[in-house]
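**Student:** Below: a set of structures, written as structure tokens.
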Structure P
Amino acid sequence: MKISTKGRYGLRVVLELTAQHNRGPILVENISKSQAISGKYIRVLVGGLKSAGLVRAVRGPNGGYELARNPADITVLDVVRALEGKTVPVKCVEDVNSCPRAQFCAARDMWCEVAAAIDGVLSGLTMEQLAIRQRAKQEEPVMYCI
């Protein structure tokens, strides 16, 4: 399974909103600058995130975007599914009727295990936990060797 730019950038947008959680709505321009994503594309991404109930838009002079839920209650899987759909590596995992061999195919069983492993990793990590990892990465000292 390959996560598209939509999924990767959308996760970065939600990660930025997580980092700014409880500070009020964040302007698109600030997200754009921080994450190096165009404001136009951020607006496209937020559409899917809003539909999934992960992000809300606040209108007005102090408007912008903010998380609709606590980051401890949003998993990475929630974000990826909102933007990418189901995380299945091959069609027969999701739709057993798509292949006449599915009922007796060992490869399909393996693909089902792969899908379960992907979902397990993504559902086992909340946006709050990912933000903690991100802060730690930003605080790591840079080592220079001469």
Structure Q
Amino acid sequence: MSHKHQSLDLLHLEELQTMGAGYDILRYVSLPELLGEEKDTLFYFMGRSLARKFDIKTIEDIYFLFGKLGWGTLELVKQKKKEYIFQLLSDAVVLRLKAPFEADFRLEAGFLAEAVQMVEGMECECAEEINQRIKQVEFAVVFMH
């Protein structure tokens, strides 16, 4: 297996077509069973690793990728000196939160931490909070300087 870094062009995502149900079943049913108790940590670092595969230069690139990956519509709602707050909204997010399995957003959190780190050039970590009442996810990206 090659460990060579291969950068993926954002435009290649335009060529991919998929239906979301298969992805959701793999992600929220099969993979957690396979990964066990370490699933949250592994999903977070999978997200970080995935972000490194793309040439992300702007916050708009991150928005684009979230949409193309089927994760929802991401929006930067608050920008502080040491923290960015993002909200993730979409019908897909609402459906995942209503589904009969436990949906989490650790993959997205890891991806977002790495992507913002690439854009801003500062080490970041990200935590997510799910608001079940309004079916929305909020991400807090914290700069670690």
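**Student:** Given 0.00 as the derived value for FRET efficiency 1/(1 + (r/R0)^6) of positions 61 and 109 (r between Cβ atoms, R0 = 25 Å, to 0.05), which of the supplied structures P, Q does it correspond to?
**Tutor:** Structure P accounts for this read-out.
**Student:** Can you tell which of P, Q yields 129 when volume of the Cα convex hull per residue in Å³ is derived from it?
**Tutor:** The correct label is Q.
**Student:** Here distance in nm of label points 7 Å out along Cα→Cβ at positions 93 and 125 was calculated and came to 1.6; which of the structures P, Q was it taken from? Mind showing how you got there, number by number?
**Tutor:** Values: P: 1.6; Q: 2.3.
Answer for the origin of the read-out: P.
**Student:** Also: helix-only ellipticity at 222 nm (-39500 (n - 2.57) for each DSSP H run of 4 or more, over all residues; to 500) computed as -17000: which structure among P, Q?
**Tutor:** The correct label is P.
**Student:** I would also like to ask the following. For distance in nm of label points 7 Å out along Cα→Cβ at positions 21 and 37, the calculated result is 1.7, so let me know which of P, Q that is.
**Tutor:** Structure of origin is P.
Read-outs: derived from the displayed coordinates by stated rules, not from any lab. The shown structure was predicted, so the numbers you read here are calculated from the model rather than taken from an experiment. Cβ atoms are built from the backbone, for glycine too; each structure is taken alone.
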